[in-house]
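Next up: some structures, all given as structure tokens.
Read the figures in this text as sums done on the coordinates, not as results from a lab. In this text the structure is predicted, and so the values were computed from the model without any measurement.
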Structure 1
Amino acid sequence: MRRRAVGTTARVVALVVAIVVIAGGGFYFFYYPAAPSPQQVSLTVYGSVDTQDMQPVLKDFHGNYSYITVNYQEFTPPKAFAKISAELAARNATADVTFITNSLMNALKSAGDLISYNSTQSANYPSNYHDPKGYFATAILLPVVFSYNSQLVTSANLPKTLNELTNSSWRGKVIMHDVTIGSTGTQYMLSLVPIVGNATFTAWAKALATNVQPTLTSDTTAIANGVASGQYSIGIVTYLHDVVRLQSQGAPIGWFLPQGVPLLTAPASVGIVRGTPHLAAAQLFEDFILSKNTQQVIGNTAVRFIAYPGLTAKYAVSSVAPDEMIVFFPTAQVSAQARTFGPIFKSWGF
């Protein structure tokens, strides 16, 4: 029995590896059966990055992994969060990967809706750029600034402090992200509290609402667009990438930070959604987004700010705002507070 088994194995090996000896030349040709082609995969990604901005990345990813087709669907972070939560609760198909701001990544993590994965690229980033247990990792940065129309506001008239912005001369000329809905605007405003102090912040916010009566919008892009068009002179809670994009198009828009206000920056991260049937492909996508080469592509494509530290690119924060101190927001505490603070802002006059 033992010899028969060995003989059978030998015959199988002989079939798998064919050795052809050409007697005259002494050449040996080894034949190995070709590895089977990877199965075609459709990977669904829910992200808040503009679809147009993602195209170079998605094209490069498909070029490296031709068997994976990415179905990228663009949503605001709250809509992506709500959609994933609802689909998982209903046991319906949902995203394999999500790419949204950390405040809602933390909410998905708390709900048990993300899978832990320590990316092969994580070691290239500071520890605060990824979740300590691997549930998500920061891929782009979203710095937030105050914007102004450079044709309507001269440098001499630009508010130098938060208090100068509460002057009634700005009434009807300011647009800001809606602070009553518990999203980015609410989180940004509440992130100023530990910077300027609770009493100072409360007095400033109430004066802003009463004296200036800013126009509120739930669309962050509308803030920069409204300022660039001249409809408004000042924008509060403006994404820096929107300002830079419009500047590149020749629009009369600039940005500033009042004295004492750092460059508050919202990290946007990539994470794998619980229950994905395409785990290996999802992990490849996360690794790819975080890789140095892909970050270089993102950093030279108008307009998103890369997270990869020390990388020279056109759209690195160090290139556009080299003298500003980056402070990540919101903290977990601010995120929780923002969900219930909207009615308070409304009672102050917003």
Structure 2
Amino acid sequence: MSSFTENSSLIQLFFEKTSDAVFIMDYEQRIINQNKAAQKLLHDALTDWKQISSFCYVCKGCTSSMEEHTCRDCRIKKREDGSSFQIYIELKNGLEIPYSASFSVIDEKSERCVLILRNLTEQQEIAKQLQKSTLTKYVLNAHENERKKLSRELHDGIAQEMYSALMEVRKLKYMEKGGTFDKQMDDVETSVTNLLTEIRNMAVDLRPAALDDLGLYSALKSYCKRYEQIFGVEVALISDVQNERFSSTVETTLYRVAQEAMLNAAKYADIDDIVVTLRKREKLLILEVIDDGVGFTLADMEIKGSGLGLLNMQERVELCGGICDIQSEHGKGTEVIVKIGVDSI
């Protein structure tokens, strides 16, 4: 008996001392009792908190996989015991505070339940800071990788072409005009033309002017033509948003995803043709890049080294609040499908 009394005292002490808000309620969410932390929460949320008839007056909804705030499938009303879930409480100052909630039925006969809430503000702030730090590192690494790529292209491409043209010009100083001289001039002109072409291609790869001046569709159309010339692959570009403009972030993201998906297809998929579609359905912009190549699995991505490019595509899209779905199977090609919520501008 003394053990039972001691345990009861400990439970009562926990009820009074815990920093978690504890509510005892009935099946209609009417609050029967609450601890000091719960009283403080109600005081911060309502001017006349003692008069509320139901916990629903202070709750602003649960977080589901589809919505941040919703009262649909409320775990409290459905009286689901067990796992924790997240709810929001709106304070008198207008702030909405996230809480981790756990709910249990403690006595079915008397229809008594307990709801325990723990403030998640600090944890979520730490998570945001961590996400910000991770994103900063990702951006810095991406910039550094772009600089390395540009440095290699300048050294191996333009610098070599410049050196070749310089050698041809130096030869001209010691030659007399005539057939050989004219041929040498032609060689110099060819080298300089190749150099200009390479510089233009680099400029387009860095940031296509059409993307800023004419929009996403025009930039994709231009890239598809150049893609056909470089890789000998037929590209079908289908779109119903040819004249619409969207935010710079969305247009850049979708252009880079299409570019990466098409480059992966040319490098690894052994394709003859590829289909790129750009459609708008209400306020959703949908990009699809579909090839009929060899397809791949996760193991293939690791072996061939294309996994990082696919990961970059997904991260870019997620930063825009979109979804990037990559589907592939051996012998059945690959589909990259991107959906981003947009408004025309």
Structure 3
Amino acid sequence: MKLMSKLKILVPSQWGVYQRSEDKQTQIPFIARFAFLSSWKNAKVKARWVERTYNDSQKKGTWQIVADPPSSRCIHSCISVPVGNFDILVRIDLRGKKRRKKNFQTVENVGIGEIFVMVGQSNAANSGTARLRPKHNEVRAMTKKGWQIADDPQPFASNTKGSPWTVMGDILFEQLNIPIGVISAAVGGSSVAEWQEDNNNYQNFIRLLNKLRERGCKKSQLPRAILWHQGETDSRDELPAEQYVTLLKKLIENTSRDICKESQSIPWIVALAAFHTDTSQTAIDAIISAQKQVIMDEELDYVYKGPTTEDLLGLDWRAPDLVHFNKNGLKEHGRRWAQTIMKIFFMNDINY
């Protein structure tokens, strides 16, 4: 009987990305389901990582026991994996029998790297004029069923066009040389009020963060940072600065309350973004001022200043509507986000 044909590996999945820990090795979950047979009482299930390079310096981990023997049809365990891109090999050994090649399975392209979650409105969603594709397969996006290479449109964001996140991911990968996960939950046309806890946007955002957290061992995985790009709708609607400050702070604090629990708050990076064609410079300045107030708030020491796109104006950078970005604008927007992230978190890793 081909034992591996009776085992279905659910997690990790191909193209998956896990946020690296501060330790040299990151614990990632191993979940599998199998048909329980009498012969499995003598089985031992093991897993190991193998680096996705094909030269003499290819690194391989030791075999780690994930079930010895399996006690039910479902295996829930963890394996330790270093930073990088790997294949996860799984094998079944039967006591008293010679190991056979057919008792192996492989999950390809499992990454330990950096994950970023993006929220806000259309210029953080799929509203650019050009769909972009990452140059590197190590830049990946979470989907409803797993992960994929991060081709536009981004799976959870609104609209069906292009985003800046593939370019951001490419640059971060080229600087850090580790897999990059991007998850955009941005909603076109949304105001800051529409990201409060009683709104579907917030609830979907929290659901995504919970899904990400539950993928980790002990349900502890959180992204490196949340990226906020929003403000155009509120400048158009002439929302007072003090109201914007109150609502954005409440969003950030509610997220920490609902997701972080007892752990450290997730860092936020807040972009300076408010330009809209249907508003006054005074209204734009009010939103930019509000964003800066939130960034400088001493009680929110985990909130950082993000990039500005207020100078990316006109048809050199924008679509004919002069609000959303064309291909050049998307690329520059993504480049600025990558540059900001590198300076905040990875200053020692910048390759000039």
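Tell me which structure, out of 1, 2, 3, gives 1.16 once Rg/Rh (Cα atoms, Kirkwood Rh) is calculated. Don't jump to the answer; show the numbers that get you there.
On the way: 1: 1.16; 2: 1.21; 3: 1.04.
Here the read-out was taken from 1.
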Output 23 (relative contact order in percent (Cα under 8 Å, 6 or more apart), calculated) maps, among 1, 2, 3, to structure 1
The value -15500 for helix-only ellipticity at 222 nm (-39500 (n - 2.57) for each DSSP H run of 4 or more, over all residues; to 500), derived from one of 1, 2, 3, belongs to structure 2
